[in-house]
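Structures incoming, each one as structure tokens.
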Structure I
Amino acid sequence: MKVNLDLHIHSKYSTAVSRDMELPEISREAARKGVKIVGTGDCLHPLWLDAIRRLPEQDGLFILGETLFLLTVEVEDSHRVHHLIFLPDVSKALELRESFLPHSSNLEKDGRPRLHLNGAEIADRVIEAGGLIGPSHAFTPWTGIFAYYRRLSECYQEKADRIRFIELGLSADTDYADRIRDLSTRTFLSNSDAHSPRSNKLAREFNQMELESPSYDDIILAINREKGRHMSLNIGLYPAEGKYNRTACTRCFRQYTAVQKDELMGRCPDCRGQIKLGVRDRISLLADFPEAVHPDHRPPYLHLIPLAEIIAIALGYKSAMTAGVQRSWRALTEKRTEIEVLVEADLSLLEAEPRVVEAIASFRQGLVEVVPGGGGKYGQVRLPVAAKASVQRDDNRCNARTMAADTEGFPDDPDLGTREAPGGAREKGGQSSIFDF
């Protein structure tokens, strides 16, 4: 069976996270989104773990409504690198917490604790506890592993061969990561890292796995690509939309090339802010290949943005959380999950304003433009003025191609332009439905 999963979120006990990140709210919103299994996040925090353990458990997953929860936590090491950890049961979470406690000053205060341990030391303790570990948002310039290291082995040392996955993060996709030879044997995960249960945050990126049954063991088998379990699809934002995709000033967000950054010694001449190297340029420095070389096990990557954001673009709203957008979103998801609306539903049957239906069709056909983000500011997705998307049912609706804006832009902005970029859903034979479970 095909199962949709978002394996990296945070609870209300993490810094800068919505107080609405409670288990019932997460469960409700995940079901409306169409995601069956969600990582708990923050499972080493004592109050959050107490809330989790009150839920009924089956096969290593905790049940609340239509949603299943898997024990997960993100930790920060002594070099500021973030690591994502999966654990099989509460006893192992307690064991790991006791192991980390002498090496942290905030383990019982923050759901995303800082540890005075390096990556190898953390991995050793996770493996000893029977868990699985890999780098979170691996290419993020502040806390991603590749902001500080060129290879996994530099961080995890002798434990590098036990690292079975990396999380791509919002500013990268498989076309980016598969330029690095060292990553070809690893499974790529695409998760939301949600700090809010709102529809435009939770599961804005997610995974689809082929499982025999929903269980912790099957999820780990899928990550390890064993016994017929495997990843079948990565789903996420356009990389250029990520807020660290381009090299840019972190204060005024002016974008630069990597060469310009070095020439300016990392300081913006306009505002004297710090120029941060973007994911795209960092990957070019790390790359072994000029273009992506995808291993046979790599699934397609489907580019989507949340439905509420598509509605906002179509109707001309600045925020996806305005009343008009949310009213349209509730109407569209009353009988279907959000993911079904975005990818599978017959557009002629959707009850929505024509502008919204046309916008969904544009995204299915890849007729979108992306103003790249950088320096901590998200990019912007637009519908091109000239796009005339058909609302007929599209047999190739899962093949989303990207139009990414680079140095010349949109028809209404003479300072910006567009170019076609790689990274739509790569078809490998027939595309299966992602809603079988």
Structure II
Amino acid sequence: MPPGYFNDDDDRGWSDVDGTICLSHVADPSLRAAVVPASEYACSICGRTRQPEEPPFAVPLNDVLTSFMEAFWREYTRMDQAPYFNGSYVLTTDTAWAVSELASIAFESTHSDRLSDLFSAAIDDPEVGTLDAPVGTDEISFAWSRFEETVKHESRFVFAGSTGPGREVIEFLDRLGQLASDHSGLIKHMPTPSAFVRARTLPHDLDWYHDADPGRQLPADARALGPAPAPQASANRMSPAGIPMFYGAEDEETALTEVAAYTTDNHAVVGTFHPSRPLRMLSLHAKALLPSPFDETQLELRVLLMFLDEFQQVVSRPIRPDGRQHVEYVPTQIVAEFFRRAATPKVDGIVFPSSHTGRSNYVVFATADDIEDKSGEEVRQRAHPGMDLHGPETPKLLRLDPTSIRLRRLRHRIDTSDAGTFTGRTWLMNPGNDDW
């Protein structure tokens, strides 16, 4: 929003404030750049005054408020622009809360509360709208909702034509494709020492396994611990049935927790794989990469990453294995397939947060033919001394370290916290109950 866009206090939604503020209190670089150079010799916020021969160190507080509010009205709307239903505005939030959220980014933590109170008092509206803000995810979130609806219930395999459901799917995927660029900040380059921990549950009690029968041995190599062969590959959140991918985690706890959540098996075997070459992975850990709301040059990327933060919650959320998971997985399976086959530059997989531990899960676009035991390379070296491993017999993409293989006992936790209360006539669900 350009300076001078608002003609008066009523148009712009806030009143001027008096005072000055040290530039050092403005923590956000983009906001600070908008109000320099310093021109004042005192700070109303911390009480600092000029020392002999000291240059200016502060700026008018109203200049900061003006730049702050230009960003604020990009993130929110005036209350009278919010939907009106049954005599009141809906889809709004408390102005003081909204200001405090932005102030926590803009200012030093020691002063953000006071500045938040000052700026909130200058704003006319007690509540602000959260729908259809200039910089918001409503449009792309609606596009995602349409994408979900389309691929679940309308068109899943044919995305042709200049109009209709197929065209909407293509347009949405093309927009997501921007995330695969290095400019997005979401590409994570994972070197060869990186650990991809994979767990496989054991469907039988331990006494079922014994060395006498080769078919009853505990998993102990890459083929047994890696992705299933294509005919046996079941549906997962990123891969449909029959199309295997490698699922792993950054540590053993996350790998075990992920598999234990969907089985009653009592034991699992874990092992650590390492890539034979650096991997270019798309990370869905977007929140920490959000551009500043005060940086007008990065607003489009901010919207995309704000949406991606919402999207990773969809990817990470638990899905009940009730038979409908095959439908619920479809949207994320198509997104994964798009990044696997159509993204430019190419990515090797996707990193997303675990809903159980918050740490990283990995899906690598690798099949059973792309993995091997770590000793496989050593065997080839002994058989062919001096062999160029970057030639026809390049090592497989992921290699299992046999010394990392462990047998672990799974403990299935029961959560006894109250999810709801029955009053005698009706159920009252407690806030935060995600199952409702």
Structure III
Amino acid sequence: MIDSVWILKLRTWSLVLLVVLGVVPSHGTDRIRIKVSTSHDGGLGKGPEMTVVITGQDSKLSANGHRRSAQPVEGLLAALDEPPLAKPSLENCGIDSNWLSSNAEPGLRGLVKRKLTPTQIAFFRSRFTDVPLVQQVFERDYAGFHTDDYPEMSVSILRDGKKDVLLHSGSQNLFMLPWEVQGGSTFTTFNCHISQALAALLPAGVTNRGRLVRNDYFRWKLTEGVMQAIENDWDMLDTHERIGRELAAIETRFTLSKSQIAGISSTDVGDWKRGERGESWNAELEEKGLPPNMRLGVSLPYHDGRLVGADQFLAQINNYEALVLSVPWLTQYMKRELHSVVELRYVNDHSLSHKALSALAEDLKGHGKGDIADRVIREGSKSAFLIIDGSADAWSTWVVFPNREMLLWSFRGDDVLQWKGAQFDSWDYYGWRGAGTMIEPDGTLSR
């Protein structure tokens, strides 16, 4: 018997591991040599580059004097004989309804790090065990790409009397699918059996081996994908489980189209300078009495398991709505351009939040419009703040003053509602264009 050889060689940038599985003598002559080279490069640095060489005869293998099963080799050869798969398949990867059922709750608890109600667990289980849905999620994962992750694995198979077979994958996706195969024919396949057979061949600890198997990361990745697919329904359920009673008064008047309790930061939400770092209730509301393309964007504090400011919101929102709908040119625009979405914002206790007001005033003062900035500071609490999606990636932010004059703060795109962007003297504002232009109630540009 040929002794197994272990060679470890340190380089300045990698580690190479060579494993030769010794041959156990037999009466047959079917020799095989499989060489697997695997490496990883990414944002956390280059991982160990490893090469594993497996040799054997008549399916009898040994390593370090210990006999090794030939089943993984036979499994790899059998997988290569299977018809190519054009897309990833849960069934092919050994994921069935039983696996999904047993992993639903552990997966959810691994993703959501807080107390869950029985209703939430039951809802997630119903979706995680929906095989057609999970199959869609599984396939969708292969359409994505994330940077700073560059795994690679190459396999060569040499057999007496057979054409050499070469396999390669540079995929960062689950099971390192797909595989490129060259041999008697050349094809690409999403066959999980190849990945699983290679995992069975490779010693524990070999670079990228963990990518080839169902493990905790695989479960987390699948759980994350399902959660993204059901995000709106989950967030709505989560909202009602946590603050359902406090929302009752709001829901008697408004319909929640989106709802989420989370810590976020945006143009007018999450004023870190004022200590607003916790979670808030963030929602999009619709109301029957409003134009069909007008909605409310609301963010209220969420502290110690309770929603803060719901009564104040209900007491104030009528005035902000009435102010917006009193501007003649804007209401005419909404009737004419039904594709455009006008969102009236309400954050904490006002439409124009402290964060948005401070940023706006600073921007205006920095571009020679101190008089307008002073007006924003004086009248901000009674003014309405709008974010308008004019479609075709054309967005704009506005302040509606109590006298129905409007201030165009910033915009993105070539057009600004019924005007061309070139009509405004503007400046760069974090990739958008700052304008600071006043518009009369009849739509006349004033300054």
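Bear in mind these aren't lab numbers, they're just calculated from the coordinates by the rules spelled out. Given the structure is predicted, the values throughout are model-derived calculations rather than measurements. Cβ atoms are built from the backbone, for glycine too; each structure is taken alone.
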Distance in nm of label points 7 Å out along Cα→Cβ at positions 103 and 287: greatest across I, II, III for structure III
If distance in nm of label points 7 Å out along Cα→Cβ at positions 39 and 303 comes out at 2.4 when worked out from the coordinates, which of I, II, III was used? I
For mean projected area of the Cα convex hull in nm², the calculated result is 20.1, so let me know which of I, II, III that is. I
